[in-house]
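Every number in this text was worked out from the coordinates using simple rules, so none of it is lab data. Just so it is clear, the model here is predicted, and its values are computed rather than measured. Cβ atoms are built from the backbone, for glycine too; each structure is taken alone.
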Structure P
């Protein structure tokens, strides 16, 4: 199984607050634990709240998730052993619509990280004017350490354990790191077998990111990368920058990073450096993004790809390019990396790739950042289109999906850019502020029950 964007020991975090976590039982490999991601997101919330003078009761409500679920569930492994897994589902806010967010399978999944990601989904949906709230979930394990049969049993058992805590009108999971369309097909099938026979065909929308044949939508696989591309195009127009002949580095060559590179290659952008959990590669002539994408799909990483020269992590970050796209995990750009980076713009394909200290340095150096809450919101936007198609029993063409996504991303980018300029804040705070203002407006109208 190829993860959405692979786990990593070489994609190490940059925080001084670290601890070693094994990737899998019996594995000698390890990664460094992320910083307090939830606190980081809360700090952004507080800064944005001050920018728009958010009412205190709204900030208080949004400061913690509505529901936090922790489920320990048993699974029988291939060797007959019964293993206990820990799963999470955090439902942050559903004022604007059903909870919405990915399912992450990764050994470093923690409750606080899932809380942070769920909160970010609330901001993304509000920013994109999608009738969803924020949610996120995951299971703490390495999906590469189990067989396909075990992976299916883990997924189905967790879905069954969640029970009515998910549903097409209540909480709608989607793929994230370590999961893909196959995972969603298992989840949907499990859920459909938990409802009455008369409702089996009406619950396809319980998850999005499904295979097209099982009710998914054309354009979903590339949606997050495609959405980031639309942001890059708008940035280039704003800066009078010619994308033709420009260069890019991509960290994380899973679903997001690979599609970003492939789509940008059609616009004349050459990817000269790539990295993932297996290491980093450099090709001054530019990689063939399609071939590298196929390689990763077959082999699970960029390791062994013949079209690039191995380089160190530091050399990767120091590579002079026009665009840097972190599309892996959180907290990849700390103070050291922020000083190394040599580019004109950072587009955050991943959630939280810049930590606050790194972000501050990047911005002070005059490098633009298109923040995650905007740049990678194409995924949830097209997930919404998939959900609508399921509800209406419709099937849209890829051109229809792309056209709707372009309009949505372009509008959101311009709103964020205008707000940032008018209020003299960075784009991240602008995106948060716009989202918060929309949520606040609804709380003011509906007020608090009872």
Structure Q
């Protein structure tokens, strides 16, 4: 994934720069050297800025330039489930989607509850050409009984802590974990579904469950644990992420917790702000995920939460599964869909084009805010900063078909989406270029 060597110079000209920190949009050129942006030249300042003959130039006329996207909730299935995805194919899907920063979840086999597994994941990540980070588990073996050595895992590079995929049910243990995480300056991410309330996960209890004649997953399963963990966040002062919010009640609870001063963050996935349980009826297992797609009023509440900042993170929950697994009956197929390659386009169609967010606000939630929360060096375009960028054509469209991911479990297959990505750069290197296979 390395198109040219360290020290190479690159001139990106005639692009429209999205600056999420300044909430600005303007035409500019970027001069890049040694992996960093050395100069941003606004259009009105472009006198005598012709590129030297030996400098690689990208003419970005018609393209938008944004900081590389950051996904703080992705599953690359490595180690243990590499027939679904591995770190290298996951990274290939990431750069095709404009992502330069990835925070992996820890529900692998073995789980990331020890320094050896964590170090293995991070070492593989260093070979991809983009920034791959990983959370570590909150509990040993994801069993919900005993905390991991969070301090040791933090020293070995854990970006945060989560048992994503398995809700934490022991309130005293959760409180203890939050206090430890706060002392380490690391966020804790929660998968909020109380299994005691769920008969069949992945399908909303309502119209979809009635269609399949199963019990489904009620909204109360999410609301119950969100309410508990927001109160624990307020009491402990820890940084808490409520993952993949799916209900209007959870959005309102997060809004109230923020108003009370809790350090909480709402996370929305593109599928939850785009689809409802109707998709689970139409698409079957390709639209089965945890938590499930719910009702239109829930989707609208998520949009409102994104608009007013209650939901400050957009993450994909990229969850690859094989065709054979997804071909099973609805109650037997695993939950989850892939999302890295469609996330930006869905954000454009559902949020920008429909007036929910401005361009800078979209990029802030997909890049800046995730990087700030996890302390990552990204999410901004500034002189002296890393040249981690995505260049895309907002006015062009593409049809969802082939994927760089090993898996193809997406409910968006066959849809025409806006926003064609032309380049993804990481550290000033072109790691993805439309129409070229860069290795």
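Assuming 2.0 is distance in nm of label points 7 Å out along Cα→Cβ at positions 202 and 394 as calculated from a single structure, say which of P, Q it is.
P
Of structures P, Q, which gives 23.8 when mean count of other Cβ atoms within 10 Å over residues 178-185 is computed from the coordinates?
Of the options listed, only P reproduces it.
helix-only ellipticity at 222 nm (-39500 (n - 2.57) for each DSSP H run of 4 or more, over all residues; to 500) was computed and gave -13500; which structure, P, Q, did it come from?
Computing helix-only ellipticity at 222 nm (-39500 (n - 2.57) for each DSSP H run of 4 or more, over all residues; to 500) on every structure in P, Q gives -13500 only for P.
21.0, 70 is what came out when Rg and Dmax of the Cα atoms in Å was calculated for one structure; which of P, Q is it?
Checking each candidate, the match is Q.
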